[in-house]
Structure I
Amino acid sequence: MSKDLKNLIVKTGNEAIALAMKQINPDVVAAYPITPATEIMQIFSQYVADGEVTTEFIPVESEHSAMSACVGAAACGARTMTATSSQGLALMYEVLNIASGLRLPIVMAVANRALSAPINIHGDQSDTMGVRDCGWIQLYSETVQEVYDNFITAVKIAEACFLPVMVTMDGFILTHCLEPFKMEETKKIRQFLGQPKSLYSLLNQKITVGAIDFQDYYFEHKRQEAEAMKEAKGIIQRVDKDFQKNFGRRYDLFEQYQLADAEIVIIVAGSTAGIVKEVIDDLRRKDKKVGLLKIRVFRPWPYNELRKVLKEKKVIAVLDKADSYNSFSGPIGSEIRTALYNNCRAKIVNYIYGLGGRDITFDDISFVFNDLFKIIQYNKQTFEIKYLGVR
């Protein structure tokens, strides 16, 4: 067995998040259970009960209360975390905006799950896409290793930007499936993160937080929040370089896979990227110039960086595991079209897939590429949005 394999452990995404939280040892964690994220807090609460962390663990009566407790703790300067999913995230909506508006560096794991109705407990990205404009940085994960790494870097990003961060993982595909990953030394993680940082603390400053803010200053405060999100791109890249220096794994705003010379590109976020990579490898063996752009950072949206790598492509397919119900495109599809408007000659098509956790297969991705090959062959685009794998 190689040295690298000896350093790997096998965990689910939920276990990896709970383990990362244990190693970080946050000051406060507030929690309310919801499938498929329940296990994160169940495992972490055992660490608390066993005295393996010094965290103040607050079980509450709803997800709205969980985020409210996080806001109170973070406003006092505490390193604060929680986890949720689907309807729980939707119930937090009011407080999500408060957390970002007050510039609180809260970190939250989100197990992506379909929104009701009808009731569905399986994974699509409609929950986090539904709160994409709440002022939270959003990091999407392909593997359990990325879930673990993203959660650790999220703490440093949040405390450098003074904005909250949500780390997402596809429900059941990542939350409950076992994958090998490298766990880092606890001491090294804590050195990497340093002491908790906050913009202010109610415990040692005479300030008012969350006061009424009418026409006189509200606009200026929201502009400051927007500027913080704009600056966050550079901060994320600096944190990623620091993470690579310390732990050897490299991340960026997005991942490019066989993209440099690709004429045909698929864009996707989350675990589906793994299947796309397999299909690309197969097509590359047949001398097809295909590639993948995997979205890691969805908020802030890296529009300038995307323009640079996509401007010469011929056809782009955007795969959305959520629908915007706008009769035009999914959420990532809209963002890509906006970013590339007047800056790209590619034909852009949007595929909605996997709603309610419906499987996406090797054959489905091959079908998408075949659609794109036909667009190039006939120089004609017959659709802008298509529903993939629906009866």
Structure II
Amino acid sequence: MSRIELIAVAAACSLLASSSFAQAPASKPAAEPPAANDYAKPETWLCRPGRDDACTVDLSTTVIAADGTLSKEAFSANPQAPIDCFYVYPTVSRDITGNSDMNAGPEENAVIRAQFARFGSQCRLYAPLYRQITLTALQSMIAGKMMPMDRNLGYNDVVDAWNYYLEHDNKGRGVVLIGHSQGSSVLTQLIAREIEGKPAQSKIISAVLMGWNVAVPVGKDVGGSFKSMPLCHEAAQTGCVISYASFRSTLPPPANTRFAKVPGDSMLAACTNPAALRGGSAELHSYLSTARAGNSSLEPPPWVTPAQPIDTPFVSTPGLISAECVSNEHGTYLEVTVHGDPKDPRADEIVGDVVAGGKVQADWGLHLIDANLAMGNLIDVVAQQSKTWVATH
């Protein structure tokens, strides 16, 4: 991503998270409202089971031990997975209009690889295209120029895709909802408006809402953003929510943070550590990208010294990263600690910060790699939840 695109991603999160955005009226509709998408058409989906698409990609990983030893980890999807996953992607579209079109670009395909395709080891994968608010619109906003956009269009698309999935694909299977940033915002609305208190709630195994501020009352697990879906505290628990925003232990949320806080003295932002749902610190099983795009404006450092060629799209670094849900005066968040050791040949640091003008933007934390940081842990949780679901249904 370029510097301006990274700033736009950050602005998207700020805009979507703000109460003023949530309560503001939609942009003035056109004379003819946009036609609804037909999710019976294969091209309206980035991922569906049983075909070659954005989810059938190389997810091989180089595992880098602390002593510098490299090994390869292959990936295999499970076409017979007993549950489904339904994913809504974050702000990625570079279309020149306020809302994206329904043609997948390299950015939509890239975020599927980074955040969703790996769940194919546990789920049948469903990822609809939707007409989200674009990076272009947000860049225009940064420049002080508002361009036409429909703030409800993308949400309505996801509702239509969800309803199509329920009617034609679900067939009584359990489903995990997965989102990040704008995608988590849309799913939060979907759960509150279309799922809670309705028959569809009985199908929800869990909701993974990364990079978003899910509100819960202080000392409670439910009663803020959701009326009946609590936070997850056990890997085998179902019908629950996992949500977090990640920040470095060396750079906690500042006073102007865009994540980790919600309005109201009696409410706080949910934090559920995928590596330790009961609480405490635990090692993260990260899958970090070996490429620059989608992670930060900084190039990843050489993973080992002396440098060795790495030809996989991901690396895993056992023992390097841990996390714990903590609070400071500015919010509740997933505190990420990097345990670099200058004495060993493995890299001592990771990238993933938003950087503008050569300066790390502390108010965004590690938003750009929220999913990468805990991907392996999330896969493990979904695997256990799947076993519980199958055993009880």
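Comparing I, II, where is FRET efficiency 1/(1 + (r/R0)^6) of positions 139 and 179 (r between Cβ atoms, R0 = 25 Å, to 0.05) highest?
I
Please state which of the structures I, II yields 5.0 when distance in nm of label points 7 Å out along Cα→Cβ at positions 67 and 379 is computed from it. Mind dumping the intermediate values first?
Numbers: I: 5.0; II: 2.5.
The structure behind it is I.
Match the computed value 15 of relative contact order in percent (Cα under 8 Å, 6 or more apart) to one of the structures I, II, and report its label. Kindly include the intermediate steps, with their values, before the conclusion.
Details: I: 15; II: 19.
Label of the originating structure: I.
With helix-only ellipticity at 222 nm (-39500 (n - 2.57) for each DSSP H run of 4 or more, over all residues; to 500) derived from the coordinates and found to be -6000, which of I, II does the value describe?
Details: I: -13000; II: -6000.
Label of the originating structure: II.
Looking at structures I, II, which one was FRET efficiency 1/(1 + (r/R0)^6) of positions 115 and 195 (r between Cβ atoms, R0 = 41 Å, to 0.05) calculated from, given that it came out as 1.00?
Numbers: I: 0.60; II: 1.00.
Derived from the structure labelled II.
Of the structures labelled I, II, which one yields 6 when percent of Cα pairs over 42 Å apart is computed from its coordinates? Each step should come with its number before you reach the end.
Values: I: 11; II: 6.
Attributed to the structure labelled II.
Laboratory data are not the source of any read-out in this text; all were calculated from the coordinates shown. Quick caveat: nothing in here was measured; it's all calculated off a predicted structure. Cβ atoms are built from the backbone, for glycine too; each structure is taken alone.
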